[in-house]
Structure I
Amino acid sequence: MDHRYRNGMTLPYEPIQPLFGAVLKSNLQLCDFSDEDIESLHQLGAERGIIVARNQKMNSTSQAVFARRLGETFKTPVNQTDVPEDLILIQATAKSKRVAGQGWHSDVSSEKTPPGFSMLRMEVVPDSGGDTLFADMRQAFDRLSLTMQTFLCSLEAKHVPRGHYLYLSGAKRLDELPASVHPVVRRHPRTGERALFVNTGFVDHIVGLSARESDTLLKMLYDHVAYSVDIQCRVHWQENTVVLWDNRIVQHHAAFDYFPQSRKGYRATIRGEALVPG
């Protein structure tokens, strides 16, 4: 079944959750997409949040080329052997004590211009486990009371870089990296929909509140996201699966439940635009 989305353009997909997520039909190869298809992909991501593409004929080189077609990529200054500068190696082995992406977060939201799309391609997957969880920040916002929505729309939060980002940036100290102040609620530039934009990965505090007030409010919002399972979905990885998600409206959480097995993939991160406050 094909699902038409709001601007009338179509890509054949099946929904993951009624309002959230899309799995492209298996015969579609991202590397064969026309410019019109790329525009449709951006629109589908804006409306469905997550796009899953199975059985992709793609390697690191072609992934980097495709990522650049989506927009300006975040470059990785650190030397990664045999990895294009547009990509980040995401890997866990029997020696790993934790993995990148644990905890609910939006990718590198501490940037002045945070990412739009992220794109992860998996090459090595465990026998079971290793799913990525995604949460719809539009639904998270919509389920709050009108009073709380109005209050949150008046607030800003300070986003700061964390330890793993220190390695990826090539910097020697976290205070060398950019910290940014962003609205707690943002609007998607394509759809105008409002979404919560605070996350455990990068937010330090709510501007203008006391530490106690900020911590209490953030805990409430984080619990709201974590426990609202009906605004979440899980993506089970297979070899040659590619997942794209729109960081403007989506948070994700990597499940590290497959130790001591290995998982290996490559992520490209596409720069977004100046935030539109909610």
Structure II
Amino acid sequence: MEKIGLVLEGGGIRGAYTAGAVKWLNDNNITFDYGVGISSGSVYLALYWQGETKIAYDLATKYSIAPDIVGLKALFKEGHFVAYNHLFNDVLKKEAHMTIQPLLDQKANIEVGCYVLDEGKTVYYGIDEMDDSMHVLLGSCALPIASAIVNYRGKKLLDGGITKMIPIERALEQGCTKTLIITTKPKDYVRKPASKIVEFLMRIIYHKYPQIAKDYHVRHLNYYHQVEIINQQVEQGKALHILPSQNIKVSRYKGDVEKTKALYELGYNDMEARREEILKFLQK
């Protein structure tokens, strides 16, 4: 029996591409048996699963680049370069009225990856382990060094992308026979090893949790291992990989309205350009 999964990479501001891509899925009434997301991909997964395209668009093109969310204002506001508490609690929940209650009601078959400092590994949380505080989504997005640790049910959470940037392995572990994978970096993207200063800061800031520094040291190797698995799955006809067809230059932290809108539109248009291929692949 076939089980078709949706796999979403993170990428911070680059997640605007994902937002555009899943808008196309919503517009074409395409659903999946299972979904898994990491970092910003976890938020867009939750929004896609409940058809909240407006919030996803605003997050991609407005909220994610707001000066009180990323930058010096955020640093003064929360003591970190990225003000995720403000983004989730004040903006997404209060202003945009985002909720995951519909996902809880339908018992959505989705998972979100968070790095659990206490355990030194990425752990996947299903909908039964989430609540409307959205702390799991917040934890999945919480970049090391740049944001605060998220405390949830006795665990200390950070960005699941520390070890699992593209959670293809989890989808396979969950029995997916086909996967549609959406990633946020162009084909020629090169992931470099972490800089010495970043590795030093990881060891200092998280000195009580030495495994995270070890994991960050080999992060680029894990990334290429995940890409290799994806390529193998594509070659075997078991996966379809959607990634940016153009290199619109935004980073995890830096972008502007024009570029994020362009990236969002690129995500949508790349899906439309591969319409027949996608529909044929997803047939059961």
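For relative contact order in percent (Cα under 8 Å, 6 or more apart), which of the structures I, II scores highest? Present the calculation step by step, with values, prior to reporting the outcome.
Details: I: 33; II: 27.
When relative contact order in percent (Cα under 8 Å, 6 or more apart) is computed for each of I, II, structure I gives the biggest number.
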When I, II are compared on Cα Rg over 2.2 N^0.38 Å, for residues 10-105 alone, the highest value belongs to I
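Work out which structure the value -6500 belongs to, where helix-only ellipticity at 222 nm (-39500 (n - 2.57) for each DSSP H run of 4 or more, over all residues; to 500) was derived from one of I, II. It would help to have the intermediate numbers written out before the result.
Values: I: -6500; II: -12000.
It traces back to I.
Where a number appears in this text, it was derived from the coordinates with a stated rule and is not lab data. Since the model is a prediction, treat every value here as computed from it, not as a measurement.
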